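K.L.:
As C-alpha cells, here come the structures.
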Structure 1
Amino acid sequence: MDQAALKKLTDTFFTFDRESILQIFDEFLSAMEAESHLPPGSLMSRNYETAQANPEIHTLPGNLKDARDAIFPYFWGTDGWQSRLHLENVKGPANNASLIGALACLLKNPNLCVDTYCLRSNELEVKAITALANLIFYHTDSPWGVFTMGGTISNLYGGKLGIEKVAPATMQKGLAGEPISGIVSETGHYSNATLAGWLGMGTENLHTVATDNQFSMRLDLLAEKIDWLYDNGRKIAFVIATFGSTDAYGIDDIRGIRELIRRKAAERGVAEPHLHVDAAVGWVSSFLAEYDIETNRLQVEHDTLQAIGRLKRATEGFAFADSVTIDFHKMGWGHYPSSAFIVNRREDLGRLLRSVDQMPYFCEADCRHDPALFTLECSRPGLGPYAVMASLNGIGLQGYQTLVANAMQMAIKLKKAISELEYCKVLNMDTIGPSVLFWVLPRGRDANAIYERLERGELSPNEVERTLFEVHRMYEKREATLQPAVDAKLSYTQSTGYKPHGIAIPAWKAAFFNPKSDEAVIAQVVESIERVA
C-alpha cells in the first residue's frame, strides 16, 4: 500500500478543510444569489445521450474543486424555485432554517434505521414526529411514525396497514388470493394506484369515488361503493381520504367517512377499513387550527378570515383518521425528502414488525425505538427530522400561521380578480387553500354560463370538445407570448378530479407556494390573461 497516496486521499476527502469547504459553499451561495435576479427557469437544453456516453470519471485522484467542477453546470442548470414568479405547482423554495438543519444532518450523515447508526438523531425523529402528530391530530395520546422517501411511500404505509387489518399475517403469508380492495377519491393522487400495484392487491382493485363540485368525496357514492364491494365478497382494506388535493385543494369529510365505514363494517360484521388521509399538501392547515379569529393578530382580510374559520373546522377531522401522510417539503418549505407517515395510535405500527432473528446484524434492535424493525427502508436519511425541527423552531407557530394565511390570501385575491373577467371561470372558488384553478376562453365567451351548462349536461359533445380545446389553446397562447421577466409561470392540468357526467375538466393553475409572490404578481397574471384573450 502506498501510504503517502492513502494519506493524501484521507486528508483531502475525509478530513475537514474548513477554508476549502467554506469557499466552495460560498461559491454555490453566490450562484444562488445571481439566480434570484433571473426569471424563473424553464427547461434548459439537455443531452441524455451525451451524459450516458461520457460519464467523465477521473482516473487520477483530484481535490474538492474537481468535485465542484463536476457538478456545477448541473447545479446552475437546476432551478431553486426562489423566484416570486413561480406559481406552477405545489412546490416552493426551501427555507433557510431547513437549510441549517439539512447541513447539520449532512455533516453527520446519520442512518435512522437503528440507534447505533444514528444515536441522538433517532431521538430527533421521535421528537419531530410527535410535534407534527400533536399539530395534526391535536394532542393525540400515543402517536408514532417515521420519515419516508416521499408522499407515495407514506401512502403505501397506510395501504399496507389496512391490508394487515383485514387480512392479518399477510406480511408473512402473502395475499394468497384474498379478495382485497381499497377506495380513494377521484381527486386523489395518482400514487394511490402506485401503492395498489406495489402492494400486490392490483390497480384493478382500487376503486374511485366521484367528488362534488367542491372536490370533496361524495359520501352517498362512497356508501354505494362500500355496499357493492361487500355484496361482491370483497374485503375493504382501506379508504384514503384527501385533505388538500394537489390541484384544487379539495378536502374530504374525514369524520363523515369514519362514521360511514364504521357503520358499514359493523352491519356486515367485518373488520373496519383503515382510514388513511393523504394530507401531503393540506396538512399545513393545522397551523391555523388555533388561530384566534376574534383577535385576528395577522390582520388578514375578511374573506381570508372566513376561509380560516372554515379551515379550522375542517382540520378537526384529522382526529378521526388512523394515519396521515404529510410532505414537509411542500408548504413546510423544507428540504427533500421530508415526508412523514404518522399513525394516530402507536400500536398500529406493530402490525408491520419483523423479528430480530430476521435481521441478524441488527441483533441489538429494539422495537421501542429502532424503526428498522418495521420500516420499508433500511437506509433512512435523517434530512426529514433535521429540516422539520429546525424549521418549526426557527419559523415558529406564529411564523407558519403568517406564511399559510398569506398564501390563502393571495389565492383569494387572484380568484376575485379572475372572476371579474367574463371570459374566465374560477373552478375552485370556494376551496380554501393556496391553489387557483381557472378557465380562460376567447374574449366574448361567457365562461360561467358555459361551465354551468357543462355541469347540467346541456353541452353537446362537440361543444364540450370545442370548449376544452379553447381552454388549452389559450394556455398555449399565453405560454408562447410569455414575458419571462414579469409574467409568472403557471401550469396546466388535464383533469381537476371533478368529472360531471364523466367529463374530465382541464384547467389553468396557479399555486401560491412562494411567500414572495405578491399583489404585483397577481396584477401581472391578470394583465397577461387580458393580453391573450
Structure 2
Amino acid sequence: MYPYNLDFNPYPSSPTPTEKDAKILGGKRHKEAKTAILECIKELNRKVENKTADNGDFRVITVVQDVGSGKTHLALHVKSLKGRYNMECSYVDLSTISPKSISGIYDAILKGFDNEFFVQLRTKFLHYLRENAEQGDNSAKKALGYSIVNKLTGMTIKEKTEEIIKGTQSVSVENLGQFLIHKFNYHESTLIKNVISNSFDEAHNLETLIGMLSSISRLTHRFLGKVLVFEIDELDGNKDSIEFIKGVINAHLPASVLLLISTPSGYLEIQNVNPSVFDRLEKANYKIDLAGSNSRDELAEIVTEYIQHADKNNKFVTDAQQELEGQIRVLYDEFTEFRNVRSVINILYQSMEKAMQSDAKKVDENVIDEAIRQSYPGLRVRGSIMNIPISDFLTIRRNGNNEKEIRKAVQNLTIFEHELGSIQKLEKQNLVFDAVYQDNLGSKVGLAVIADELGIPDIEKISDISKSAIVDKLIILTNKKIQTPYNATVVNMDKSKIVDLIYFNNKYHDKKIAEEDTERIELLAKTLSII
C-alpha cells in the first residue's frame, strides 16, 4: 500500500510526459492556459458548426516557457480531452524528427493522431461510398467491388460494406479513384484512398504536405463534425521547421487550430532566422506564457493534484496536503534542482516508492531524503557547515524558527565552546546580551542576536553598554541590515547558518553530538565570530 492509503503511485515514472500521465493537470497557471486553449477550440467549433469549413476558420496558439515547465504535459493533457471537446488532435515533437524533411514531418503528423481517428474516418468514408452505391451510383458499386454475383447470392451493398469495414474484403482501389475524382479534389481523393487502404503516400514537397493537411482538416469536419488541433512541440529556429509552419499559417487550414510550443530561446531563434514568421506568431489568436508555472506555490499545487486525483478513500486530508506542500516549498527555496515540474514530479515518484517499501503512511522528510540520496547522489544543503541531512533540513526549514529557539541555540553554542575550553562563559549581568564570555585573549565579549523573527533590541543601548566598558567586545549576530554600533562586530546569519544553529542545538539538547561533529561545530562558532 502506498502512502495516504493509495493503491498505486500517482506520479508518472517517465522522464518525459505521456498522454496517459498527462490526464492529470495541476497548477493555477497550467489550468489557466488549458482554459484559454479550450476556449479557442470551443469558439472555432461554434463558428464552423452546421456549415462547410473554409480557409478562414483557422486559429494559432503559441505556448512559450522554459524546459521542464510543463508545456508538453499541457499539450498532451489537451489532447486527452478530445472526446469531450469535439476535436481530434495530432501531437508532434519536432526534436524527434531527423532530418526535418517534409516527408518526415508529414509522417510524424499522421502518427501523432490516435489510431481510432483513422478507423473512424475509414468507416465514415466507406459508409459514404455505400450510400452512393445504394442510390444507384455504379462507380461507387465498382469501388466497393459489389458485383452481380453478390446480388444474386443475396448479399446487400450494406453487408458488402460491413465486410470491407471488418477487413474480410477490400475495395477496388482503381475503381475507388474513378468514383472520388468526380466528387473531391486531388488531395482529398488521395487522402480517402490512403485512409481506406490504410497505406499513406509520402509528401515530397511543401505544397503536397499543405494540400494533405487541408484535406484532413476539411474531411474531418465534413465526416466527423470535428475540428483538428495540430500540436507542434519543440519549435525553434530550424529552417525546415519554420518553412513548414509558415506554409501552414499561410494556408489557413480549415476548421483547424495550430498550437505551437517553444522555449524562450527557441522563440528568439525564430525571430532571428525568419522575422516574418515571428511576426505571424506574435499575432497569434492566443499567446500563452507559462511564466510562473515553476513557482513554488504552483509546484506545490501540482504535486498535491496528483494525490487528490488518486485518493479514492479521502485519506489525503488538509493537514497532510499542507505538510506535503510545505516540504515542496522548502525544496524549491533551497535547491535549484527542484524548481521545475519535471524534477519535482520525479522526486515525488521516487519518494512514493520509498514510502511504499518502508510501509510509511505519508511522504515525510525522511522518505524525501532517501529518495534524494538515491536520485541525486552528492546533493548537499548549500552553505551548511554542519553537513545537515536533507531530512533534518526540511524539518527545520518547514517548522520555521522562533526567538526562543535561536537564542537558546546561540547560548548552547557558547556553553559547548566553554566545555571545549575555547572560551570562558561568564554570568550575564544585563538582559540585553544573549551570552557573555571571555575569549582566549582574555577579552570580555557580549553576544546579542537580532533577526527578523526576533524582537529588535535597542541598538543604541547595546552601543552605550559597549562604550561603558561593561564588555570589551560586542558581537551582533543578525540576518538584518543594521548600522554597525560603536566597537561592535556585526556577523550576518543567512538561512544556512540559522539552520546549522538549530541543528546543532537539537543534537546538543538530545546529547547526540558525535566526535566527528566537533570540528564542524568549531567552524560554525568561528563563522559566527564566537571564537
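K.L.:
If you rank structures 1, 2 by mean count of other Cβ atoms within 10 Å over residues 181-188, which sits at the top with the largest value?
P.N.:
1
K.L.:
Right, another one. Going by distance in nm of label points 7 Å out along Cα→Cβ at positions 21 and 501, which of structures 1, 2 comes out largest?
P.N.:
Looking at the calculated values, the largest one is 1.
K.L.:
If you don't mind, another one. With distance in nm of label points 7 Å out along Cα→Cβ at positions 293 and 517 derived from the coordinates and found to be 2.6, which of 1, 2 does the value describe?
P.N.:
1
K.L.:
While we're on this one: For Rg/Rh (Cα atoms, Kirkwood Rh), which of 1, 2 scores largest?
P.N.:
2
K.L.:
Say we calculate distance in nm of label points 7 Å out along Cα→Cβ at positions 77 and 117 for every structure; which of 1, 2 gives the highest result? Mind showing how you got there, number by number?
P.N.:
On the way: 1: 3.3; 2: 2.1.
Looking at the calculated values, the largest one is 1.
K.L.:
Determine which structure produced the value -16500 for helix-only ellipticity at 222 nm (-39500 (n - 2.57) for each DSSP H run of 4 or more, over all residues; to 500), calculated from the coordinates; the candidates are 1, 2.
P.N.:
Derived from 2, not from the others.
Any read-out appearing in this document is the output of simple, stated calculations on the displayed coordinates, not a laboratory observation. If you're wondering where the values come from, they're calculated on a predicted model, not measured in any experiment. Cβ atoms are built from the backbone, for glycine too; each structure is taken alone.
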